[in-house]
Structure formats: C-alpha cells, structure tokens
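Before anything else, here is the set of structures, which you'll find just below.
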Structure I
Amino acid sequence: MSMPQAERQEFLAQPHTGALAVSAGPDRGPLVVPVWYGYESGGRVVWVVTPADSVKSRLIEAAGRFSLLAEESSPRVRYVSVEGPVVESRAATEDEHLAMARRYLGDGAAAYVEMAAGFGVQLLVRMEPQRWYSADLGPS
C-alpha cells in the first residue's frame with residue numbers, strides 16, 4: 001500500500017542508507033550505488049555528497065537527474081523512491097560534509113570527514129523530486 005504524503009516525507013527524512021540510480025548510457029543499465037543522503041520532511045530537495053571525480057558524479061552531471069531509494073525491511077518492509085532533476089551541483093563546504101556524516105555516524109563524523117578529504121573535492125548535489133513512489137508492505 002502506498003504511503004500518504006506526510007508519512008513518506010517523514011520516512012525519507014530518516015537516515016536510511018539510500019540506493020542512488022543514474023543512467024550510465026544507452027548500452028548499459030543504470031549505475032546503482034549505496035549513498036548517504038539528506039532530506040528534511042516537507043522539504044523541496046534531496047541531497048547527496050560525493051567525490052567530484054567519481055563515476056557517480058560524472059554520470060549525474062551527464063544525465064542531469066537521478067533516482068534515490070530509501071528502504072527498510074525490519075520490522076516491516078517499507079520504501080520511498082524519488083526521481084527528479086538536479087537543481088544544484090557545487091563543491092560541498094566542510095560544514096555541509098560534516099553535517100551529512102553526523103546524520104549517519106554521530107560522534108564519528110569528524111574522523112570520517114578527515115579521512116574522506118583524501119578523496120578530493122566533495123560535491124553537494126541537490127535533486128528536486130518530481131516523482132514519488134512508496135509502499136508500506138506490512139503491519140506496524
């Protein structure tokens with residue numbers, strides 16, 4: 001059963017590991033990779049932070065859009081998937097990268113950001129969802 005709008009927004013706002021999918025070209029399936037993402041319930045955009053020289057960031061730039069799936073399988077199967085155009089792509093500030101890492105790692109965020117500095121410039125990519133899909137496939 002599809003989730004009501006407020007419920008799907010609240011679900012997406014939780015720090016699930018996401019699966020980002022982006023077109024990899026006409027003779028390939030899409031690239032699908034796990035990502036951390038950010039979203040605020042009721043917000044307009046979903047954002048990810050990724051190394052600027054990664055395959056993922058090059059494909060996002062070429063396609064100009066991507067999809068993101070957040071799901072959980074326990075205590076019940078639920079998911080929210082969004083798809084839409086990139087509305088901003090720029091170098092992430094250290095504070096933005098730290099905020100994303102804190103969302104997932106809490107107190108370990110600073111050490112992670114320090115380690116990730118070795119990957120080079122990090123991009124902040126914002127996507128405005130045009131299509132939402134969701135399901136709640138079990139009892140509470």
Structure II
Amino acid sequence: MAALVLAGRILFVLLFLSSGVNHLTRTQQMAGYTESRGVPAARIAVLASGALLLVGSVFVVLGIWPDLGALLLAAFLAPTAVLMHGFWKERDSMGRQQEQVHFLKDTALFGACLMLIAFFAHTGHQLGLTVTGPLFHLD
C-alpha cells in the first residue's frame with residue numbers, strides 16, 4: 001500500500017510542481033495575466049503562489065508533513081478558482097466554458113486536498129515512505 005500511495009502522491013503533485021516552476025520562471029508573463037484578472041499586486045501574488053505551490057508539492061511528494069503540504073495546495077486552489085477562473089464573468093460562451101472547466105478542476109483538486117489532509121492526519125506514521133509523519137492528528 002505504501003508504494004501505491006507514494007505513486008499517487010507523485011502523480012498528484014506533477015501539476016502543482018510544473019505550475020510552481022512556471023510561476024517563478026515566467027513571473028512577468030503570469031503577472032500580466034493575473035493583473036488582467038483584477039488581482040492586486042499581481043507580481044507579488046504570482047511569486048507567493050509559486051512558492052506556495054512548490055513548498056506544498058515538495059511536502060506532499062516527500063512526505064514531510066504531507067497533510068500540511070496538502071493544506072498549502074488547498075490554500076492556493078480556493079482563491080485561484082474564484083479570482084482567476086470566474087466563469088460567471090465571461091461574456092463569450094467559449095471563454096465561459098473554458099473558465100468553467102478550470103474552475104471545476106480547481107474545486108475538484110481542492111476537494112482532493114481536503115481528503116489528503118484527512119487521510120494523512122488519520123493514517124499518521126503507518127503510511128510509510130514518508131520523511132515525517134503528519135503535522136495534524138485526526139481520530
């Protein structure tokens with residue numbers, strides 16, 4: 001089971017790792033897009049969210065307080081869904097549909113993060129193939 005959970009953790013964070021790297025290496029382009037969505041202090045938001053993505057991803061994949069890592073990823077996803085993918089604001093039907101897909105992807109991943117937080121916190125040190133156990137404990 002431990003190897004299966006590790007494989008799942010690796011696959012789960014690929015999207016977040018890639019996005020975090022893009023936030024930190026393509027900051028100017030991403031800040032322009034972020035600003036066009038009405039996010040204040042776009043450059044700082046892009047840099048901060050990139051760091052959040054990378055730290056959360058590393059925590060989950062290496063099993064360093066993986067529940068905290070999942071919480072950090074959830075903290076990225078909730079505002080991103082609303083601020084960056086507000087499909088209800090789109091006038092063009094194609095744009096609305098595309099943003100709705102991104103919004104639903106982010107909300108689904110947010111839900112997966114919540115499940116991971118509970119899973120890691122409940123399973124504790126029994127999970128195996130982690131550097132540390134969970135930071136939080138749920139019974």
Structure III
Amino acid sequence: MLSPKRTRFRKQFKGRIHGAATSGATLSFGMYGLKALAPERVTARQIEACRRAITRQMKRQGKVWIRIFPDVPVSKKPNEVRMGKGKGSPEFWAARVKPGRIMFEIDGVAQEIAHEALRLGAAKLPIACKIISRADFGQA
C-alpha cells in the first residue's frame with residue numbers, strides 16, 4: 001500500500017477540504033480518467049482496491065496512472081478508551097481529494113473496457129465519481 005517514506009511530523013490536524021481542485025483537474029497521461037465530484041478523504045487501502053479492480057478488468061493490458069497519494073496520517077484512539085490523555089496514534093494514511101480532481105487515468109485499451117474498468121474502480125471509492133475522456137476536453 002502507498003505511504004510516505006518519511007514525514008516531518010508524525011501527526012496532523014484533521015483540517016477541512018475546501019474548494020475545487022485547481023491542479024490535477026485535467027487529463028495529463030491517459031485517454032480516460034476517473035474524476036472526483038465531492039470532497040473526501042481516500043485511504044491508501046481504498047486506492048489500492050480501486051487500482052486492483054481497474055487492472056483486473058483491463059486484464060493487465062494498457063497502463064494505469066494513480067494521480068493521488070495518501071500523505072495525511074489519520075490518528076485514532078483505541079476502542080473503549082476514556083476521553084482525554086492526548087491524541088491517538090496514527091492508524092492509516094489518507095489523501096485529501098477535492099472535487100474536480102482526476103484520481104486515476106488509463107490508456108492502451110478500448111473505450112468499452114476502459115469505461116467498465118473505471119466503473120468497477122469507482123465502486124471501491126467513497127466518493128461520487130465521473131468517467132471522463134480526452135474527447136470531453138476536445139483533445140485528440
């Protein structure tokens with residue numbers, strides 16, 4: 001699973017995901033992409049599950065690009081622990097995804113296979129997604 005090699009600080013504030021994505025909002029690598037329509041945190045496990053679903057449907061043809069990276073440590077306190085006594089330990093890594101962000105891109109497969117692969121991948125994510133292609137942007 002994806003996680004940073006090292007970080008400057010072990011724990012982070014929760015924060016809020018404001019506004020729409022400015023960077024990573026257009027297709028850069030592939031012909032088809034999966035675009036987020038809502039702000040949400042996506043965990044490293046969810047990213048990996050989505051990647052597996054996409055590559056399995058594509059039967060390992062073509063290429064997949066993952067455009068998001070889980071760099072936010074999410075801490076959690078153990079079950080049945082009383083309030084107070086400081087912040088919990090980091091449990092997993094997540095990526096903050098803004099609406100409009102392209103999360104996955106694929107290329108090298110037919111349009112029907114690409115759409116089905118991205119549809120199956122979107123089912124693994126906690127965000128409402130939209131499948132886009134270069135034709136939507138008017139690019140060749």
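If mean count of other Cβ atoms within 10 Å over residues 74-81 computes to 15.9, which of I, II, III did it come from?
On the way: I: 15.9; II: 18.6; III: 10.6.
Derived from I, not from the others.
Computing Cα Rg over 2.2 N^0.38 Å for each of I, II, III, which one ends up highest?
On the way: I: 1.05; II: 1.12; III: 1.17.
Across I, II, III, Cα Rg over 2.2 N^0.38 Å peaks for III.
Could you figure out which one of I, II, III the value 30 for relative contact order in percent (Cα under 8 Å, 6 or more apart) was computed from? Each step should come with its number before you reach the end.
Details: I: 30; II: 24; III: 41.
Here the read-out was taken from I.
Quick note: the coordinates plus some simple rules give every number you see, no bench work behind them. Keep in mind that this is a model prediction, so the values were computed, not measured. Cβ atoms are built from the backbone, for glycine too; each structure is taken alone.
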